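Engineer: Down below are the structures I want you to see.
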Structure P
Amino acid sequence: MNISTSQRQRVPRRLKAAKEARVVLIAARFHDAIAHGLVRGATETLRRGGISQTRIRVLWVPGAFELPVVASRVARMAFPPHAIIALGALIQGETPQYDVIAHAVAHGLTTVAVDTGIPVTFGVIVASTMTQAKARADGSLSHRGAEAAAAALSLMQLFNALPRSR
């Protein structure tokens, strides 16, 4: 994996309580090679942000459509994580199914975040071609996994600074 210097700079400073933070990565197995690259990039970014490997859990689901329901279940566990990172790839085919699933996944993950107050970041690549998807998963163009992890770190830091809600 090749994460550029500009992508590394987006990682926020270490959280004060990073050693206690728990993060769950939910990764869609469909387009497996891309998903593994996203998980690697997200994990590397979280580690650089101060999250211990033992505090990062990876859950695998069949495809992107299953990301929201698993995120919802994880967010409602007795001891929910401090952030959830959804990872996967949706690549345009010959039918409009790609658009329907992309909208459903984005809406579902947004709903989980808003309803639970737990940061859920979107590391799902939505691309027209496999070449575009690979370029966004291997760091050659960008790295959606690393970007989603950096967003999760930023949100955890922000939530840590905000007063607790009732």
Structure Q
Amino acid sequence: METQGRLIVDLDRLQEGGESYEGETAPGIIDLGDNEGLIEADGGIIYKLRFEVFGTELLAQGSLMQHFKCRCSLCDTPFDLEVKESCFVDSFEINEEISFLDLTNEIREAIILNLPAYPRCSESCKGLCSSCGANLNKSGCECNTDHGSDCWSMLDVLG
């Protein structure tokens, strides 16, 4: 089913009653452009999909997974991220003239939609000190600033 790193379904060879396929696309299917190294795909998209024809429609359903190398948007620490789409479902209109169907863009989009806008190494990440740049997850710093949410303190004087 996979041709040159892309996920292509050969409709003429698809068994009546449907078929299940597992595999991995070629690395590089997900290109996120210039994101300053925050998120980079690590390998191809791993898929477990079932394909079934219903009249003039091909139904694809299953799960997708992609590994990423990330840098935390708060503390700049490198970490690994696994993005999953466990309920991938898509349908495609087909007819007698269509022999092959390329699903690469659809599975790529499903993974991208599950990416975090700002990747974080953990939910409890404290980030970097805005004054000295120290990683507050590893140690405190000697700055005399409150690392809480003091950005709203100016509103206290409006009361």
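Bear in mind that the values in this text are calculations on the coordinates, not laboratory data. Everything numeric here is computed off the predicted structure, so don't read it as measured data. Cβ atoms are built from the backbone, for glycine too; each structure is taken alone.
Engineer: Which structure, out of P, Q, was Cα Rg over 2.2 N^0.38 Å calculated from, if the result is 1.50?
Structural biologist: For Cα Rg over 2.2 N^0.38 Å, the value 1.50 is produced by structure Q.
Engineer: Now a separate question. For which of the structures P, Q does the calculation of relative contact order in percent (Cα under 8 Å, 6 or more apart) return 31?
Structural biologist: Computed on structure P.
Engineer: Going by mean count of other Cβ atoms within 10 Å over residues 31-38, which of structures P, Q comes out largest?
Structural biologist: Max of mean count of other Cβ atoms within 10 Å over residues 31-38: P.
Engineer: Figure out for me which of the structures P, Q the number -14000 belongs to, where helix-only ellipticity at 222 nm (-39500 (n - 2.57) for each DSSP H run of 4 or more, over all residues; to 500) was derived from the coordinates. Don't skip to the answer; put the middle values down first.
Structural biologist: Details: P: -14000; Q: -2000.
It must be structure P, since only it matches.
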